[in-house]
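S.K.: Following this line, the structures themselves.
Nothing in this text is a laboratory measurement; each read-out follows from the coordinates by a stated rule. Values in this document were obtained by computation on a predicted structure and should not be read as measured data. Cβ atoms are built from the backbone, for glycine too; each structure is taken alone.
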Structure I
Amino acid sequence: MNNPLFSTRLTDKEIGELGVQFKGKNIFFGIGLVTQKQISVATPFDILSMFFTAEQLRKFVHGKKIIVFIADQHARTNENISQDIIAKRASETIQLFKKIIHNFNLQHVSIIQTTHLNEVQEIRKIFASLPNFDNDYVKHEVADVCWLQKFHNVGIKLGWSMSSTLIIGGHDERFFDHTIQQFCPNVLFLHLAPGRTFDDKRTRVSPYISIEGENRLVFQNNLCVQDALHQFKKECSPETFKATLRHLSQIARLYDDLFGPIKQKTLTEKLQILTDTAVKNHEMRKEEST
């Protein structure tokens, strides 16, 4: 639990109690596809912080699985973005996540696309039983977690936050989790620090959404990390470059802690290896392709 990516800070005693109280419980995290006004155009490198931390937590509490929600149903509540664009982004995200799961051997991870839950009667009943919210997105999130807790033995929700202090009216996951907790009091909410960009005006961002025009390390085929970092360094302050590079190095170090170190490599080389691994094509099994 010396994971520096955590925004939630726990004492040694709290960590010990967590391991006992949530022993055998499963882990959940959700992936948004939109901001209030824009669709995500790429998946940031930062998403590995959530996959790797979830695996770290699963091992710690001896959980059987990690459930990842692709929140396309939630995205459809955004009237500013067309349904076709949302469907395309959801498909691209799922295909990449299947590669990440396979290539990093995260065999306990399963993906659920939230539009596929529309016909699940148990979650429909939960949704219908909830009071009205000003924001339908929040209502979907509450129903999701209540369903996961009841039917999938989920005890820990991993999210992210801009700070360790709840900001009412903010739109990181602490804002949503504050409401969810009122309906799912037995779920533990843990938060990672935000993702980071090489943009002086917008350094702290969502770890799973990358909007158009961001100076940011994202997953794409044939990306040369060294060239990308060289360009980013010219376009931001030394302070921003150093802070974002430190954040990326913490993700690489978390990989080392989980899977063993990538030996005798510079940070840039490690980031290249992790990027190439994440996007590498593989021969999908029949059940993966359905």
Structure II
Amino acid sequence: MRATCDYLNVTTPIGESPFVRDELKLVLEEAAGYESLPGLWRLDTGTVKFYTRGQVGIASFSGGALAALRAAQLFNRALSSFAGAPHRVTQLDAFVDVWVCGSSIVPDLYRRTKDVGVNLTRKRVKPHVLLAPDADGNDSGTCYFGHRGNAEVSARVYDKQLERVSKHYPDPGPITRYELTFRSGVGCTLRDAADPTAVFWHHASPDLLPAPANAPAWSPHSEGFVSTPRQIFSPYDRVKRILENSADVERALDVALSADDGDRIVAMVLQSMLSRRRKALAVVEAAVAS
């Protein structure tokens, strides 16, 4: 069973961050992403955030954004944006789903481990549990091991079906999710982000879930991630992709279509925006030159 990366934080030195961000933005545009706020990109149902903290720049990918990048076959390209600069994987979430109802796993896992705990690292950690009734009235919910905010490795095992239905999403059927969070001290790399199967089973097995016979071996700070060459797009292609995939542009076009001179309105607005941007850039360039 392969694990899937469901959340990712990567940090770079603040001096390298703008260059990494520019490379990554090209990939996000190609994946039909758009910048809804400064430093916040929307990508399908997920987000990618860029921000700074102290002397580092941080790129943060939600699970929805990672799923969109995988669907567009651009996940490794996105990771390659970091490969040319010093970087560190500071958080990586990875999960494995089993197609069994949570009520058959979560309460029993808690009873089995509440006194002895589990080994996620060298130190055993005891669980705490939040139970809730599933659709059949059976106890289910989430079993937590360690604190996600500060433990180097933490885990949660939960009823994914119950979680989705409680949030009014379509019923996915019986699923129990085993999810591990790895922080910077673990030594995860871009290779682990691309395929977290090895690091997942290294820490989840045998106490949480027995590893399959063909589970790959893992070691911290390992090498082996293959950087993907960046595809070059013309300015025309980049503008076209951004406009075609922007929900805001779609709404603006709908408004324009309601007017008799909609084509003229769109042309005037775009020309005005370009003119303002040129003037703003000219002011900045003049300030730098002086």
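S.K.: Computing distance in nm of label points 7 Å out along Cα→Cβ at positions 11 and 123 for each of I, II, which one ends up highest?
M.R.: By distance in nm of label points 7 Å out along Cα→Cβ at positions 11 and 123, the leading structure of I, II is I.
S.K.: Given 25 as the derived value for relative contact order in percent (Cα under 8 Å, 6 or more apart), which of the supplied structures I, II does it correspond to?
M.R.: So the calculation was done on I.
S.K.: Can you tell which of I, II yields 1, 5, 12, 16, 20, 18, 14, 9, 4, 1, 0, 0 when P(r) over Cα pairs in 5 Å bins from 0, in percent is derived from it?
M.R.: It was calculated from structure I.
S.K.: For mean count of other Cβ atoms within 10 Å over residues 203-210, which of the structures I, II scores highest?
M.R.: The maximum falls on structure I.
S.K.: Given a value of -11500 for helix-only ellipticity at 222 nm (-39500 (n - 2.57) for each DSSP H run of 4 or more, over all residues; to 500), calculated from one of I, II, which structure does it belong to?
M.R.: Value -11500 for helix-only ellipticity at 222 nm (-39500 (n - 2.57) for each DSSP H run of 4 or more, over all residues; to 500) corresponds to II out of I, II.
S.K.: Oh, and also: Kindly point out which one of I, II the value 0.60 was derived from, the read-out being FRET efficiency 1/(1 + (r/R0)^6) of positions 115 and 267 (r between Cβ atoms, R0 = 41 Å, to 0.05).
M.R.: I
S.K.: Let me ask something else. Can you say which of I, II returns 1.00 when FRET efficiency 1/(1 + (r/R0)^6) of positions 3 and 19 (r between Cβ atoms, R0 = 35 Å, to 0.05) is computed?
M.R.: It traces back to I.
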